[in-house]
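For reference, the structures are reproduced in the following blocks.
Please treat every number below as a calculation from the coordinates, not as lab data. For clarity, every value in this text was computed on a predicted model and none was experimentally measured. Cβ atoms are built from the backbone, for glycine too; each structure is taken alone.
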Structure P
Amino acid sequence: MIRRLVPIALIVALFSATVPAPAYALSTSGEVQLGKQADDDIVRTSVIDGDPLLNKWVNTVSEKLWAQTARKDVPYNIKIINDSTINAFSTLGGYLYLEEGLLDFVQSDDELAGVIGHETGHIERRHAVTSNTKAQILNLLFGIASLFSPFIYRFGQIAQAGLLAKMARVDELQADQYGLLLMSRAGYDPQAMVTFMQHLGTLDKNRPDLLTKYLESHPEPDKRIGHLLGYEQLDPTKVTLQQQLVAAVHDYETARYSIAALNFQKILAKDPTNAQALLDLGQSQLALGQVNKSEQTLAAAAQNGNEQTRGVAAAGIAALRAIERKRVNLTQPNLAPLRTQIDAAQSTLAQAGAEISSRRDEGRDQIKSMQNRLQNISYEIPDFSHIQIRPGSRVEAVYKDLEVMSRSVDAALDHTQLVISSTGSIDKNKEGGVLKDTQDILHELRAPLEQTPMTADSIAILPNYPRMLSDINASNADLIRANDAARASLAMLDVALGDLDEFLKQLQHSQLDNFGDINASDYNLLIPLMRKANDSLGKAAIASSQAVQLYNMARSRQLGARITMLGVGTSAQRYATLQRALQVRFDSSGIDYTAMLHDGIAPGDVVAATIVAADTNSTPAEIVAEAASSHRTIAEVANVRGMSEQALEIFLGLVYLDYADDPQKELHT
């Protein structure tokens with residue numbers, strides 16, 4: 001009779017055959033071989049994200065870092081796991097993994113570089129292979145398996161046994177230090193590792209459930225920050241003003257206008273006549289819509305700079321004055337229709353909030369029920385650890401099907417939990433999530449309408465109000481549909497777990513023949529049950545992916561509206577800063593300013609069209625034309641083209657943060 005399963009038996013078997021004792025004698029080739037085997041298991045039991053734009057982004061950052069590594073014999077590679085958890089980990093031999101939730105969490109290329117640099121540091125320092133005993137490395141592999149397999153992590157078979165691995169504290173600090181070194185050498189801002197930790201600390205206070213996995217394998221953020229600030233790259237007593245200037249210029253050149261402005265202001269507090277800092281601060285202030293401040297700063301740059309600086313500053317001042325000459329000046333715009341539309345949008349939001357509230361509560365009950373069922377089913381999972389799994393055998397077929405089922409269970413639970421837990425609420429004293437974001441957007445849209453008189457920039461955005469409000473209403477509908485789809489997926493999962501239970505009970509009674517394989521007659525009884533369970537679990541996973549696609553479509557619509565609300569389309573000069581940001585990130589400047597005005601395209605839609613074009617091998621103009629001809633929004637075109645709405649939302653967020661990121665402000669909210 002086949003007994004309970006530990007699903008990394010193959011890793012353990014390979015380890016026993018490959019790794020000599022003591023473990024510190026492991027060669028690089030042996031390390032790579034072991035890492036490859038672990039990678040095969042991770043790929044089989046996880047959904048690997050193949051989105052071209054996300055992978056291009058991650059690999060571009062990674063390759064810049066890996067060009068600076070010392071271990072040139074390690075074939076580094078990185079994969080994105082389709083999981084909403086904020087987590088990253090490395091195994092052996094150059095294998096790194098990022099979960100989608102982490103990509104949605106980092107706020108810049110530099111923060112991403114900090115994460116990848118840290119995980120690379122573990123491999124460079126051989127933390128996983130310098131242990132004194134084989135058991136410690138096996139412990140690490142069990143811990144790795146728990147990160148991607150619901151048959152371990154969710155059922156708690158390994159974690160509850162106390163085997164979930166953590167790198168030693170000293171190893172984590174060494175990885176941080178090495179990551180800082182790689183970031184600096186590759187041209188990234190090492191301060192971003194600190195801001196990433198600060199973001200983690202803020203999230204841990206507000207939503208600790210989102211960091212469970214990450215904090216299982218990494219020290220607390222505040223403790224890491226304390227050590228980071230003592231390293232040469234970040235020690236305020238050792239970092240020179242010139243080094244600070246280089247980092248700030250890097251921020252400006254990569255279109256991180258908000259962060260650049262903050263860093264230039266810190267430099268100017270110490271060196272008020274620094275012409276380079278004044279010039280780039282003035283340009284950053286233009287991007288941020290601080291026209292008067294920008295002109296004053298550029299005038300100071302012209303006064304303190306050389307001939308070239310004076311020329312650039314003079315051109316900037318001329319552009320600013322051109323903005324003033326072309327400003328719209330309507331003393332009494334007709335605001336009544338817009339106020340009515342905002343009132344209607346708020347009513348729609350209130351209705352959506354009420355509808356989602358009951359769905360959310362029922363969905364949470366469903367999730368708890370599924371988790372209890374899974375816990376019970378976990379005790380029926382058989383043990384293959386004492387069986388030689390031969391290629392082409394019946395045991396191998398069952399084992400591989402269990403891996404597929406594991407992946408389906410993981411996807412269904414992860415996606416439905418994300419949708420149901422993150423949709424949020426606008427109920428009093430319970431505000432949060434995506435619904436609260438929508439409420440905030442509506443309040444921000446209304447605020448300028450109450451100003452007397454309205455600013456010219458606010459007036460210039462008014463033509464985009466109907467489109468933004470339409471997107472907000474569509475976002476509410478998306479969230480309702482997403483919660484309905486999540487609950488439908490959970491209902492399907494409930495049925496599918498019954499199929500899985502039936503299959504596992506039959507599997508427990510299967511006998512092995514003289515060759516160590518499942519008896520042929522027993523296997524024939526398993527086949528229809530195995531197929532039924534696999535099929536029903538797969539359908540539940542597909543339904544959950546549709547739920548999370550709708551959820552991320554709602555978030556994409558919100559971010560498109562927020563980008564438009566920045567006012568980056570109110571003048572050709574500010575729009576040029578947006579085109580520069582798009583060029584830096586997507587190798588495309590989007591839509592021409594004149595065309596944007598002529599066709600009535602909101603800046604948020606320009607950004608979305610540029611992202612979809614980059615992801616689907618098209619052009620922004622073609623995406624806009626397709627949206628117009630099909631009467632769809634850009635987010636809907638992305639969905640029709642098969643693009644992940646998660647990827648669209650991530651890149652919209654990065655562009656928005658180019659203008660809005662403020663780590664210190666976040667710490668005090």
Structure Q
Amino acid sequence: MVDGFEEKTSISVLNRQPVVTLSIVKRSGENLLDATEQIYKIINERQADGLLPKDIKIVITDDQSTSIKDQISNLENSIIMGMLLVILVLYIFMGIRNAIFSGLAIPMSMFISFWLLSQFGYTINTMILFGLLLALGMLVDNAIVVVENVYRLHEEGLSKMEAVKNGVSEIAIPIISSTATTLAAFLPLLFWPGIVGDFMSYMPITLIIVLSSSLFVALILNPVFAARFMKIEDIRAKKNRKVLFSIVGGMALLGLIFYTLGSILWGNIFILPLLITSINILATKPFAIWFQEKGIPLMENMYEKTLRKALTKNTSVILLISSVLLFIFSIIFFSGSNPNVIFFPENEPKTIYVTAELPLGTDLDMTDSLTLKVEDRIYETLNQYEHIVKSVGITIGKGKGGLFEGDRSPNKSLTTITFVEYEDRHGISTTAIMQELTKSFQGFVGAKIFIEKEDEGPPVGKPINIEVSGDDFEQLIATSQDIIRLINEDKIPGIEELQMDINPNKPEMLLEIDREKARRFGLSTSMIASTIRTAVYGSNVDKYKEGEDEFEMMVRLAKKYRSSTTQLLNLKIRVEHDGTPYYVPISSVADYKYTSTYEKINRIDNSRVITVYSNVNEGYNANVINARIKELLADYPKPKGCKWKMTGEQESQQETSDFLVGALLLAVA
């Protein structure tokens with residue numbers, strides 16, 4: 001009897017120290033930021049209350065909320081900076097009061113967009129944030145046109161109300177048409193097919209909502225503000241600067257007091273009006289006066305001369321012919337330059353994964369011992385980059401796993417290298433580090449090494465992915481192996497390592513039962529199988545309770561016996577005949593042999609499928625490699641009933657490319 005723990009199935013190490021790894025995954029639809037905040041709160045409270053041992057160190061190795069917070073912060077800063085820049089530009093043309101009307105369109109449109117997104121059931125994600133940033137520069141256009149036209153009519157002598165009525169009615173149809181044409185360009189993207197479409201569809205949805213909101217603000221809210229607050233400003237009019245400076249000066253003194261009390265935020269808020277006022281008087285206002293009185297007339301004169309020259313008969317013909325020729329030249333140049341195409345932009349990874357795969361059947365301890373060599377080689381490479389490495393975590397008994405494959409296996413280990421944030425890397429390229437790791441493992445003996453970076457886009461599959469399908473599985477294996485041989489012989493640079501998604505030589509011990517003998521002894525195959533399984537893996541027979549704690553009781557053969565084939569076959573099974581018990585050894589009704597079998601059999605659309613796949617080494621183009629593979633397989637003699645096709649990233653890229661071409665033509669139409 002042993003009072004212990006279950007047999008370990010994995011080993012975790014962080015920065016060469018043994019650890020227990022806890023992975024927390026949020027539920028679909030829940031708020032990641034709230035969940036993260038609660039997790040940190042629980043940890044801090046437990047540490048503060050002394051509920052966690054003082055010598056236990058808790059390390060957060062990966063926190064996805066950090067990137068979300070950064071993106072939200074960038075959006076907030078972009079909204080504020082966009083509004084200030086719009087106000088600054090319009091101030092030069094129309095004065096500060098009227099510039100504010102247009103600048104307020106940015107936050108008002110964003111607030112309406114957030115409300116609509118929540119009403120439609122959308123939560124904030126990376127693509128929605130990207131859509132909001134993309135729309136930021138477009139949503140203010142309508143407001144500028146409306147406010148400028150109303151201001152022009154009011155400047156010509158109409159009352160504010162009349163200027164609003166006439167000004168909005170004059171440009172309502174044009175800006176509605178302009179916005180509608182922009183929305184029409186994004187509308188086809190709503191029907192983007194495939195898993196990439198599911199990932200990217202949030203962007204056109206966000207853009208359509210934001211631009212519609214900006215149109216509502218321009219036609220409904222901005223006219224209300226203009227009718228109530230618009231005023232023709234004389235930029236040369238002198239104001240009482242003493243009163244103004246006494247107010248902002250008093251606020252600045254309050255700011256200094258806040259600085260002395262240690263409140264930087266409130267200190268900045270109260271000092272900022274003095275800085276803005278000083279810059280306005282010394283620089284902005286003089287430039288606005290010069291621009292309105294001299295700059296605009298100068299630009300108008302230059303534009304008029306250029307336009308008159310362009311409208312002459314000879315010049316217009318030359319411009320038309322030149323434009324057509326330039327368009328044709330651009331198409332020819334683009335087609336002839338044969339540019340490298342990538343599905344998703346290359347990024348500087350924050351996380352690099354190193355997977356070590358030993359032969360199938362390797363136990364956990366053997367994998368652990370070889371992983372130490374992998375770990376040493378990784379640290380040798382990272383030695384000069386210690387200052388940008390956040391953590392190096394290793395899990396033995398786990399691989400990175402794919403979309404449809406399990407990631408638990410005692411013959412694999414996964415090393416996760418996490419770097420600090422991009423701005424803290426001092427210009428060091430993590431892509432270059434990834435290339436160094438790839439070179440350092442060339443010629444490594446004892447395990448296959450796969451080096452990958454974090455996935456930034458949707459899970460589209462491997463960059464090299466060939467599906468070989470048919471009904472004869474033996475033929476599929478032979479064909480897949482022959483395809484791997486053919487490609488390897490061509491020595492295409494950039495291929496990490498071609499392999500099949502199954503192992504056709506999985507070792508097994510086959511127990512052959514003499515059913516006739518077993519029947520005479522009163523044994524069934526299930527009795528023999530359950531006895532072997534209990535001996536090797538164990539069976540829960542009962543539960544033991546001690547206070548509030550409950551423990552499972554497992555019966556299993558001791559390790560030195562369950563590792564011996566002879567001892568397993570000598571196990572005796574109890575049977576009764578006419579009330580008399582007999583003990584029959586398994587060896588009397590069964591024999592064994594060592595053989596191999598398939599690890600698994602995959603099917604797609606009722607056809608058996610084997611996938612030949614590989615990653616692409618950093619710095620190489622997957623499309624170039626796949627183009628060469630297609631050339632090799634174009635003349636490959638396919639066996640009868642067997643076919644192959646390129647899938648994975650290539651299939652998704654082709655599907656996306658075809659759709660985007662159609663969407664472009666539809667948007668133009």
Value 3.4, calculated as distance in nm of label points 7 Å out along Cα→Cβ at positions 31 and 47 from one of P, Q, is from structure P
Given a computed value of 47.5 for mean projected area of the Cα convex hull in nm², which structure among P, Q does it belong to? Q
Which structure, out of P, Q, was helix-only ellipticity at 222 nm (-39500 (n - 2.57) for each DSSP H run of 4 or more, over all residues; to 500) calculated from, if the result is -16500? Q
Out of P, Q, which one gives 4.0 for distance in nm of label points 7 Å out along Cα→Cβ at positions 127 and 583 as computed from the coordinates? P
Computing log10 I(q)/I(0) by the Debye sum over Cα atoms at q = 0.13, 0.24, 0.26 Å⁻¹, for residues 479-566 alone for each of P, Q, the value -0.59, -1.03, -1.11 comes from structure P
Say we calculate FRET efficiency 1/(1 + (r/R0)^6) of positions 183 and 255 (r between Cβ atoms, R0 = 30 Å, to 0.05) for every structure; which of P, Q gives the highest result? P
